[in-house]
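These are the structures, in structure tokens.
Just so you know, all these numbers are worked out from the coordinates, no wet-lab data involved. No experiment lies behind these values; they were computed from the predicted model shown.
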Structure P
């Protein structure tokens, strides 16, 4: 077949990326210092040394990486893409329970479809600029069609889910009335929260929505596809959880949910199940290879064993835990599970839970915090962080055969950096220079689905600056409608006069 398509002895392709330092993430984890990638349509056709690939192929366009790192696009595995319009609006003194009640609920009860579109648009632009080529959304976008339209406009791969699959929305995460006297962290959650007007109220309403986004998978090679998500954190009955699991099994997709995020929701699950949450989920047949947990910050020894045995995944969001002080980087088991063969991916969570969508930041925090927690410089290294953001993400999204590495047959989702950054001078070891110094700052060109989405730092398909201005105006209008006026941090600091608080002048 290829021979029949040759031109002058060489195979025609759409795009040839040349002279890159290829971090392939293939089975052998090959590094090719002077490598090339041939792309035809949406997929990678060939990967190898530059002189070999260039000799065999002729391209409509060539991109010279000029010796800079080229790696698979990073895969964002736990994020809420629609919150960006109120990024930074929560002051540091606001309790997390109050954030859900006083801001998040108001957001959902005021946001329009167009505002969700603009919010996802902003999220997608930011992710691409930081080297992310695919995201798994947590099932919290009220109008998935708006998210799909935004993802397709920017050109990023998106895996969407039906919004708010729950049948007890006043479950623990949304406000449990019964609070254990032994759980101080539960106090801020222990009251009934506002109702989300456009979210399901009953199991029947949830089941009517369940699986709708999977229909996107009927289109071969679609950029936007679907999976199954439930919110988790005590908001779904066991029956709904198992029906969601059956739906995901039938469709061959992952089931994504929040699990063991805080000490409070973990203890609430333990109370309602009568045992460690993951042990119960394993017993009822829920815990499986197609389960992806967001967070997973509080696991016991027994839960670690069953997690590895069942082959599930965790999307570790270290910055989100650190932002609210949940301790995942202190006593979380993510790094240990990774070293034992468990699948650990990475997530950025949301606009006020880590505040940016930069998986390089998450990977760096994961590696560095693991070293600190275990007092061992070698506990995790740079290559581990890159593995979590690529192959770990591919497995957590249920797409290990399609994304996550630079290999023939996989989607052409890749990131080209530039050496024209002070952080990459001098080049002593490319991996260490990229991971510990440059990270996302050196992202230069991004290719998704075979299309150049970011070209030498510029989005060729739209005027980014004009869009950002429009999004800023939409944010101001939404916050006003929500009745939210961002305030400065008001927390007494050491060195201030007694009773004085930090404030803006």
Structure Q
């Protein structure tokens, strides 16, 4: 473990660890997959005293904290598509965002205009097999409550992609209270748009549905996917709202050291009142703690029904932290190929995982699907190329990770990790780091070690060639 991660581990040990679990798997373990949205690498209470997250901390204390866990893309849509397919975005076809850019300039769509926009018609290629389909094959009841983000046309919605139940937003973000995305209603119940719960904080709604689902399905195998939109920024055209996440007053009061204030700024090329850095942090932390309370309700029910010992709980952020977050000690943030954009906070609790353990092994979200398929005893499709492996023996401390390399590409931003070496290209700027000695990516070795830089570029080029040779998938690729 490198020095920076040792310091994180020391903080964690000081927080307290419990003894290892010796429980064995039942034949059909339940699975709860919790994904936060733009949460910072350091924004867990076990690592940061400022953050109030007792339930996420509980998952860490009763399971394993993953300190070198990566996602496959530094922003929403492709990251989610990757872990739900077990395939690189460039292989499954979803290698960029499904979002409209006009609201970035303050434009409000009419319903007729919105109906033919990219955000309304784009979606994950229907030939891709998603994680919930494996669960259904094994006889599980499946549900998603929260952020979908893989297409909103009916054929792309969760109920057509392996989920029995769906309540949540279909786009990359919404206003937490109106459930609108830049004034466009965006909350769905099943296959139908709904405004029935408008005005209620959306995290509370996802909690409500998760609690109902467990109450109704606790006596049968279930897969519960909880992709919260928290603590993502609010998708509201009002600059004062758009410039931060949103949290209920009761949660903002838990952070009295932060002022709830606006400042003079600009938006859409005009003067506007926007959130101060303090308010951005306040709304962000309030949203994290509200989400944590919802997670607590799920954990409590698992205890009450005495099924916690036979339930795998997985948590991670969909990408690096955005506005209001802390990615310390990492460099960069969401949308970038530095560690702060792709290395995320993560933890797993489950039978056989030593409680209070820390895993610094190189792992990624691409490992999720093959790992879960192994645990629920569902065979993988031999004709489908997966980019991950069963990481469970790594989580239990029985073996080292098979992962030796990982690659990222977002338009003119590229990245590669091979062993402990990290190469980044942002436009015309290139960087080379040795993560063993420089986790914070402060010492650029691109000029000092040209041969190593060439090896990294060559590895990236070979990966890109493999992706280009894969059977083409929509929605972006030309075929």
Structure R
């Protein structure tokens, strides 16, 4: 997926988390006190591994609880986090809500456990016009957040004790968000919505004599919704058991128009270019029972120049997408699954075409590859089980497949086109007719357009000898029948007896 969308997702989530220190969501009409909010912050952070949120002093004056010298410390196996946040005030508004006032700026240090001083990166978090309103009740607290701007700036990189020259800045403009965090028995629920009018991104790394990296980008209309369920107590030594505890996540991220320019030079190789897209998306849900993914981008364009390429490369793409929906848990009943992959309307510039076809014999039509299929089956092992199915998947099928449909198959390239649909069922009790796999039964129909014209063009170019062209056309005649001018159709059928037929001719 495009790096632009992933960057937008990461910054949006980081900004919201840093603002609230604990994300939370939908409103309830009840009272919440300043102490309730501060207590939730500490409890929420403490449930995520080895994390603590401490204060130097807590003082109450009238409606305001002031907590000074707040310190955040968190350590996991491969990452440590340290931050001196400073003073935060929690003011009760008299209507059951609380206003939280955070410092306009504070630093967060990320580094390697045990050697933070010599291996770390420092981020400076800055806000302008930040307003945080808290409502609800102690067991279900809601945060409503707005900010004119929210900036995360990389201000220092230290590697093995040496400072690495470089800086990076991500700024969200027109940020709004709401989030609810509630407890339900031994679980914590999170529902969040966030949006920003614009994300500005700047990366400038210059290591003298080694590397120069410059990236600049803008991403419009970013939105994020997230539902998450996690246990109140998690063992940081066993993160793989998270799914078995009932945890789940449902994430949806979208971005509008995006544009990015970049340059790279390491002394021996250099490259520069630009990327843009009209929109991008990421939808992902995962639990112990199921995994779904739908990601993609539309109207993409890439321009690239490099010392290793004698001319600029220009690529456009109407759509790029990937979708997966599959079960993860063992079941006695059939479960649906599906998957799809889309590369639609791909074009490249003439200079790139000339490398393969200098005479211009082949059509320069946009290329497409679209594959979508679905079916049903069941699993013998829980794929999310750390002691179960994943290790055994490479050895044999982790269950049974009952049916499979080719919902769409489309390939368009150099003036020719292939399309197909079909459906099959499988007999899992018969693993001998087709050695080692369940016996299929069903049919698929494929249509090919323009292939004879393409074969002639390839022969004229001298890429395929005439005798091989004749052999290829004879093979097409065996497996397909003419249904129009330069149009062929083939029906592949697998019978209950295990025979394989092509337009009625037996192949097996």
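What to note about this one:
- Among P, Q, R, which structure scores highest (criterion: relative contact order in percent (Cα under 8 Å, 6 or more apart)): Q
- For Rg and Dmax of the Cα atoms in Å, for residues 95-166 alone computed as 12.9, 36, the structure of P, Q, R it came from: P
- log10 I(q)/I(0) by the Debye sum over Cα atoms at q = 0.12, 0.15, 0.17, 0.28 Å⁻¹, for residues 351-422 alone derived as -0.41, -0.62, -0.76, -1.30 - corresponding label from P, Q, R: Q
- Calculating Cα Rg over 2.2 N^0.38 Å for structures P, Q, R picks out R as the one with the greatest value.
- At a computed 30, 17, 14 (semi-axes √(5λ) of the Cα gyration tensor in Å, for residues 127-270 alone), which of P, Q, R: P
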